[in-house]
Structure I
Amino acid sequence: MIVVTGATGNVGRTLVRILADQGHEVTAVARRITRADVPTGVQAVAADLSQPSADLPSEVDAVFLLIGGDLMMAGDPARVVAPFAGSGKIVLLSSQGVATRPESLSHGRAFAAFEQAVMDSGAEWTFLRPGGFASNAYAWASSVRATRTIAAPFGEIGLPIIDPDDIAAVAAATLTQPGHAKAIYELTGPTLITPRQRAAVIADAIGEPVTFVDQTREEARAQMLTFMPAPVADTTLDILGTPTVREQTVSPDVERILGRAATPFTGWARHNAAAFR
C-alpha cells in the first residue's frame, strides 16, 4: 500500500491518480477528504497530521509526505513522521530552500527539521526539493477573470518554476521504483520565466489580453499575509526579488528521472486555462 498525504492538493491529487492508474493500492489522506475526492478503488482517510489518528494506516510500503504551511511552521516534525516510521519508504516533499535559504525559518530550517525527522524514522527516504510552483499563478485567477489584470512584484526577474504535475510524476517514480534511496532531487521547470512573461502566457492561453501591473514588495507582502504566515511570505519575496544563482539554475533531475523534459509554464497555462477565463 502507498499512502499519499496532502491528497487533495496540487501535487497530491495528481499523484493519487497516477498511482491508481498504475494499479497500486492507495490510501489518500487529507484534512478534508471524501470518497468523491478520489478515484475508484482508492481509500480516503480524513486526518490531521498534527494530531494522533487511529485511522492512519501503519507499516505501509511507501508514504508520500507533504507538510502544509501551518504544520511546517508550528508542527512537531518527529510527531508528524512517527505514524509512518514503520513504512518501507518515505518520500518527503521538502523545499529547495533547505539548500538555498538554510537560515530561513520557513523554507530552510523548518523543512530541514522535517528532513531530519524522516532520516531518523528508520525508513528508506527520498527528498524532493522543488523551487517555485507554476500553480502559484492561481493567485492571479480572480483578477484575470474580473479585470484581465495581473499584479505581481519583481516583474522582470525570472525563476525556473515547476509544474506540480511534474512533481507528482517524480514522486510516483521515486515511490514505486528502486534506485532512489537517500537521494535528494531539486525539481525545477525547464527555463527561467518572469512574472510579466507568465502574464503574457496566460493571456495567450485564454485568448484575451491581460495587463501586467507592477506591485511593490510591500503591496505584495500585504496580499500574501492574507493566506500565508509572515516568515513564509518574507522568504518567498526574498526568493522572488533576489534569487540566488542556484535558485535560478535549471535542474536536470526531472528529465533524469522521467526521461522527458520538464513541462514549461506554457503547458501548465494551457492545461489550466479554464481557471482564468
Structure II
Amino acid sequence: MDVLLTCLHLFAYLALGFALAVPAARKIAIATLLLAAATSLGSGLSGPAERALETVHTYAGFAGIDQEVSMVRFPTGTTTAPGWQWPLPFVGFALLWSGWLWRLGTRPARSAWLAPLLFAWSASACWLAMQHLAAPGLLVQPVGLDRFLWPAGLAAALLAAHRAKSLPQLFVMVGATTLLSRLPAALFSKYASDHRLGTCLDISTIVDIVNPMTQMQFEPRLVAGTGAQQFWLIWLEHVIFFPAVYLMSLMGIAFGAYMFHRHGPETESQGR
C-alpha cells in the first residue's frame, strides 16, 4: 500500500506542476490530487491506531567499514502520532491546489513566479508536517524535497518560457525561482539543526561526511553545530549544489519551450 501511495503522490505533484503551466492538463491534475488525498485518508483511517517514523538524513560518506563512498542514511529522530492524522496535511494541500486549479480554469497563470513558489513552499510545509505526524517512510524519504521541488521547477520553467522576452531573462527567471523554492528548506534546516528538532532536515549530529573535493572525510573532522558543518550540509546542498543541478535540467526544458513559443507552428501561422 505504501508503494501505491508513493506513486500516487509523485504523480499528483508532477501533474500539478504541469497543470500550472498547461491549462489543458488541469482537470487531470485535480482528479489525481483528489484521488491521492482520498487514498491517503483511507489508508490512515484503516491503518494502525498509532504510527512511528524514524526520520533520516541522507549524505555522502562511508557506511560501516566500506572503502567506497556511498549514500548513508543517518537517523535524525523518531516521531509517533495517531495513525489517522498523517494524511491530513496532504489532504489540505490537495484541496488547496485543486481549488486553485479549478479557479484558474483555462486561463493562463498571470505570473511565472507566484504559483511555482507557492507550490514549492506549501509542499515543503506539507512534507514536514507529514514527518511530524509519522507518515509512512516511503512518502517522506529517502527522496524527500525533490519529489515536489522538481515539479515546481518544471512549472516555473514552462511559465517562464512563455513570458520571458529574452534568453537572459529566461535564465534569471528559472534560476531565481529554483533558488527561492529551496531557500525555506535551508532556513528550516538550520533552525531544526540548532534546536535538534529531528526531521530529515536536522543535520545537528552528522559530522562524518565526505569532502566533495577530495572524496575523503574531512581532516580535522567537522564539529557539530559549527559554521563549517552547516555550510557543507545545509548551504552548499540547498543554495548551491541542488539549484545548480536543477538549473541544468530545467533550463533545457525552458529553452525548448521558449524556442517553440517563438518559432513553433502557431507562431509561423500568425506571421503569414
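Taking volume of the Cα convex hull per residue in Å³ for each of I, II, which is largest? Write down the numbers at each step before the final one.
Details: I: 124; II: 139.
Looking at the calculated values, the largest one is II.
Identify the structure, out of I, II, from whose coordinates distance in nm of label points 7 Å out along Cα→Cβ at positions 199 and 255 was calculated to give 3.6.
So the calculation was done on II.
Assuming -10000 is helix-only ellipticity at 222 nm (-39500 (n - 2.57) for each DSSP H run of 4 or more, over all residues; to 500) as calculated from a single structure, say which of I, II it is.
Of the options listed, only I reproduces it.
Can you spot which of I, II the value 3.9 was calculated from, given it is distance in nm of label points 7 Å out along Cα→Cβ at positions 31 and 247?
Going label by label, the one that fits is II.
Work out the source of 4.2 here, i.e. which of I, II gives that when distance in nm of label points 7 Å out along Cα→Cβ at positions 63 and 151 is computed.
Structure of origin is I.
Taken together, the values in this text are just the output of simple stated rules run on the coordinates, not laboratory data. Since we're looking at a predicted model, the values are computed, not measured. Cβ atoms are built from the backbone, for glycine too; each structure is taken alone.
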